[in-house]
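> Got some structures for you, see below.
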Structure I
Amino acid sequence: MATIIDGKKISQDIKDELKVQVADYKAQGIEVTLAVILVGEDPASCVYVRNKKKACEYVGIRSLSFELPADTTEEQLLSLIDELNQRADVNGILVQLPLPKHLDENKVIQAIDPRKDVDGFHPQSVGALSIGLPGFVSCTPAGIIQLLKRSHIAMEGKHCVVVGRSNIVGKPMALLMLRENATVTVTHSKTVDLPAVTSKADILIVAVGKKQFITADYVKEGAVVIDVGMHRDADNHLCGDVDYEDVFPKCQAITPVPGGVGPMTIAMLMHNCVASVELQK
């Protein structure tokens, strides 16, 4: 019988630990502060921003909200980021993605001071990760490492297959698994005979962005399956990149959707905000 990895509980444990750290900082006169910038009114982005504010409130982090109209110019956005970079009372800056089409995401990400890049998307953060230096790590991959560690799932010496090579999940995930001494294979849309590769994985991490794409044929008996996807099925229920019902009987452990990886992303954002205080010292 597969173990269901409870991301809700693990993320709650992390937030409770951070709450204590934030209270300690407050006692020293330090107020941890996150600035969140939302451009436009993308419904999913509005939900994410609301959840981030709620998490800040719970942990004790002060959140500053900048909700800009969809027609905000690049110059206006970069000017706001510059102002927040200069502010000593702001520890973390988060620009909610995706941005409206007329804004250059790369330019915007690169404008954030790497010491305040709590999303872990800045090229300096990614470079630090690739050579093992301290720095911010992209929240979803960092959350997956915590899910595995806190579920007592060994990574060292295991074969990990990552499905997807995005800058936000796939690539940093591969680097983090290498850091944990796993043997890592990265697969993508051009991989030949994908099921033959994924079915060799001890740990299968799926971030492919296709609804219920991974079925039992892709999974080795006794594998650990981590599902990063978030979609709606035909009945409008949330589902992932993995066909949960089909894959479940073959797994040693699996993350559900919802309640698996999702809550961990926000918990690790809170973690990065708290870590930023020491980094900026």
Structure II
Amino acid sequence: MNNLHPIDRFVRAFAGIALLELGYFWLAGGWQIGAFVVGAVLLITALAKFCPLYSLLGLRTGHAQTNAPGKVYAVLAGLGLLAVLVGGSYASQFFTRKLFLEDFNAMNDYYKQTLFLTGKNERAKAIEKYDLLLPAFARFQAKYSAYRPYALKNDTQLAADLASVQGMLAGVNEPVRTGDLQQAHLALEKVRPVFQQMFKRNGFSMLAVALVDFHDDMELMLEAAESKNADKLLALYPQVSDKLKAIEAEASDAEIQTIRKNLDALRDQAQAKSLDALPAAGEALKTSFVKVYLKRG
């Protein structure tokens, strides 16, 4: 018995596909199961043209004699649902990876600074960054022990690796604060290969990590360029250039060189105080970066 109008069926199918994608790519635990159950129910009722709950409540949005939708409507509805399925899956893959990398880089920045400062024998600064690293890693570990983005769903080693890194970081507490900083530096170096293996077995490239890390600081430069603030732009250039060097260490082909060329051109315009040229130079930098990021990020 048909008790669903074609528009009701389309909305159910649309919501059902969206919930199944949400559960598959984004959720974990009870929320994931709930999304799968509700999504499946909506999709099945849309296909069957019948809702048992409507029947129990004496409701209906369509009747047995409801005219079948025209061919144009059916084609448009099918294309819309296909767009949700394909586009939503692609976007979810892209953004779950991107958000994971952003979380990792936010934590990893403190790790890199602690590693650098222990190597430079600068205890006070090393302690400052180490004290920021510990809670940052704890948040990262707690989140990704309970939740797995799509790209890491099948990584059975992840929890053990995070626990291993947590032990390494805790183990350098004494040498960082009062002991041998060189010993602390060498111990912290052992963290890097753990992260590298984690990325490799999950299909991430270190280039992707470096691109996300560069992006956040580049955005600050682009804001300065848009507001024609040459002084702020020049102050930001060294750290953005350092982030680009990390990209260049992974790949230095023509597309990466174009990013470097545009970054340096933006700096040159700022040094020359060519304020009106800054927005266009910033846009050129952004365009060259986006071209690489969409293909290889």
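Rule-based calculations on the coordinates, nothing more; no lab input. Since the structure is predicted, the reported quantities are computational estimates derived from the model, not experimental observations. Cβ atoms are built from the backbone, for glycine too; each structure is taken alone.
> Distance in nm of label points 7 Å out along Cα→Cβ at positions 124 and 148 computed as 4.6: which structure among I, II?
The read-out was computed on structure II.
> Oh, and also: So distance in nm of label points 7 Å out along Cα→Cβ at positions 4 and 92, computed for just one structure, reads 1.9; which one of I, II is that?
Clearly, the read-out refers to II.
> Quick check for you: by relative contact order in percent (Cα under 8 Å, 6 or more apart), which of I, II is greatest? Please list the in-between numbers first.
Working: I: 22; II: 14.
Biggest value here belongs to I.
> Identify which of structures I, II gives the largest calculated value of FRET efficiency 1/(1 + (r/R0)^6) of positions 36 and 268 (r between Cβ atoms, R0 = 41 Å, to 0.05).
Result for FRET efficiency 1/(1 + (r/R0)^6) of positions 36 and 268 (r between Cβ atoms, R0 = 41 Å, to 0.05) over I, II: largest is I.
> For the read-out Kirkwood radius over Cα pairs in Å, a value of 19.5 was computed from one structure; give its label from I, II.
Going label by label, the one that fits is I.
> Next question. Quick one: distance in nm of label points 7 Å out along Cα→Cβ at positions 204 and 236 came out at 2.4 when computed from one of I, II, so which one is it?
II
> Suppose you compute helix-only ellipticity at 222 nm (-39500 (n - 2.57) for each DSSP H run of 4 or more, over all residues; to 500) for every structure in I, II: which one lands on -13000?
I
> Moving on to the next point. 0.05 is what came out when FRET efficiency 1/(1 + (r/R0)^6) of positions 20 and 212 (r between Cβ atoms, R0 = 25 Å, to 0.05) was calculated for one structure; which of I, II is it?
Traced to structure I.
> One of I, II was used to calculate Kirkwood radius over Cα pairs in Å, for residues 84-131 alone, giving 12.7; which?
The structure behind it is II.
> Name the one structure among I, II that semi-axes √(5λ) of the Cα gyration tensor in Å, for residues 108-259 alone of 28, 23, 14 was derived from.
The read-out comes from structure II.
> Additional query: Taking FRET efficiency 1/(1 + (r/R0)^6) of positions 180 and 244 (r between Cβ atoms, R0 = 30 Å, to 0.05) as the criterion, which structure among I, II has the greatest value?
I
> A value of 16.6 was computed for mean count of other Cβ atoms within 10 Å over residues 12-19; which of I, II is the source structure?
Working through the options, I get structure I.
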